[in-house]
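Below: a set of structures, written as structure tokens.
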Structure 1
Amino acid sequence: MSVRSLLASIEELKSGMGRSEQLIAACVLADPLKVLQCTVTELAREAGSSPAAVVRFCRRVGMESYGRFKVELTREIYRDRSDLFLPLLEMETQTSGAQAMQVVIESSRRALSLLAETLDPVAVEQAADIMRKASLVMLCGIGASAVVAMDLQQKLSRIGIPASFSADSHVQIATACSLRPSDAVCIISYSGHTAEMIKVAELAAACGSAVISITSQRPNPVADHATVTLEVPVVEGPYRAAAERSRLAQLAVVDILFNVLVARDLDSALQRLDASMKATHPQVGK
């Protein structure tokens, strides 16, 4: 089934669907690419419907699950599009260790190559300046992005920049309510459409705090509220089991930003790094 026939089928079947399913169908027909970036819950929210209606809609158009619906739509939309990354649709069964190595290493290499094209060096310097001047840098992220946020929090703390991070998204939202204009928040969200991260961005902006976003280069609500946006390339397929290349790109951005921060005050940074190394590895150098 091609994407054209799939969308045509949805258009044909729409009139016979229930109201909730019609809302889903209208959302899919209006912007198939956006739908590919949505989870079941996100699509339900976008359409003003429910997750159960999304599942019913998928079955109505001949797909046993939402995952299969996204796979089939993805196969056709991204056919012959070498500039984008497809999900690893062929790595479901019978994948050898050698094949997995080849695919992951090659896709990682391409992700970092694309990062050189999307990441603005001037924006990196602006983000570094904001962090250096901030009374506190609040790091935010959920899921795989939380791992990146934790890494950045650890790096900032080692060079004397006050930074906080909580893996609890509710704590992140609550903390954003009490930010000051002298504070800054760095929001890490590959899609930029995660509801909790959008809320943090809105609250931080309302408090007058500078907002740094690390998001994909596609337009997104988190970046819309940002003072500075550090863009990572669109390197994940719309149907993915986990964040892989996007996490790698985000971690690379963190490393680049950290290097700029260290260079901004090299002597002080090196002294702090040396002190932390001696404190955590007292046996080194004895």
Structure 2
Amino acid sequence: MFHDIYEGNIFRPPSEARSLILQATIGCSWNRCTFCTAFDGKKFRAKTLEDIIKDVDKVYPFYKDIRKIFLADANALCMETEDLASTLEYLYSRFKDLGRVTLYGGPIDIQRKSLDELKRLKEAGLQMIYMGLESGSAEVLKKVRKGATPDMMIEAGKKVKAAGIKFSVMVILGLGGQELSEVHARESAKVLSAMDPDYAAALTLLLEPGAEILKEIEEGKMTLISPEQSLKEIRTIIEGMDVTNCVFRSNHPSNYVPIKGNLPEDRAKMLSEIDEALRNSDFRPEGWRAL
């Protein structure tokens, strides 16, 4: 029905399952990460404000009562600030029950925005920015061509929070392979602690055909982690996170064991659940991951 307003495959955070997804940008403005094929075949561009309004008007009759909207694709934050602010304002004026609008923001795009620009977006109704940390390890980030350092990630997170926007961060278990597993987990906990995000999530590396990182695996330069190692990584991260009040989720379908809680209060409970799974080798079967 809406084939003319969507281009290619659409991706969203798990928590946006009940949201209306609107493409404000097409593809990914970075699109160089070796583990990702999500936006292959898409030439990046930002939609014009006029086109976004047309899309909104097309879907409005079917989603009048929608409460949440997610602006796709990979990092809609790279739009010009006033165009994005106008988009947000139009959404709230059109959908009377709308409670929040969220989007992905890459660390580079966050850093390109001034604090005043982010505050302007907050005032226009941007409630939360999702950012892929992927890893807190400088070595891992360089290997996967994330295009940002741990310090850049921390600065980006602090800027988002200073603007009053909720901040949600994702890490990828296994991204450093067996070779960098310990440093990946340890440094991820350190960076998450420095960011002190409102939300943090972990998923386990899943690779699609065509991902550049597969070449490293085929050449023996990287060894995929086992379910046990995945649990040990998440254990290190949870144990090491020194945060104020963070909703933590590691229950994405890619994970071998679903873990969720709030930090710091649920730390002991989550660690106990991980230890129990390790003792009993109680892992989701490989073929069930991401189903």
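Okay, here's what the table says:
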quantity	calculated
If relative contact order in percent (Cα under 8 Å, 6 or more apart) is computed and equals 14, the structure in 1, 2	2
Rg/Rh (Cα atoms, Kirkwood Rh), for residues 122-273 alone derived as 0.97 - corresponding label from 1, 2	2
Among 1, 2, which structure scores highest (criterion: FRET efficiency 1/(1 + (r/R0)^6) of positions 58 and 218 (r between Cβ atoms, R0 = 35 Å, to 0.05))	1
Which of 1, 2 yields -18000 [helix-only ellipticity at 222 nm (-39500 (n - 2.57) for each DSSP H run of 4 or more, over all residues; to 500), calculated]	1
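Readers should treat all values here as calculations from the given coordinates under stated rules, not as data from a laboratory. What you see is a predicted model; the values in this text were computed from it and never measured. Cβ atoms are built from the backbone, for glycine too; each structure is taken alone.
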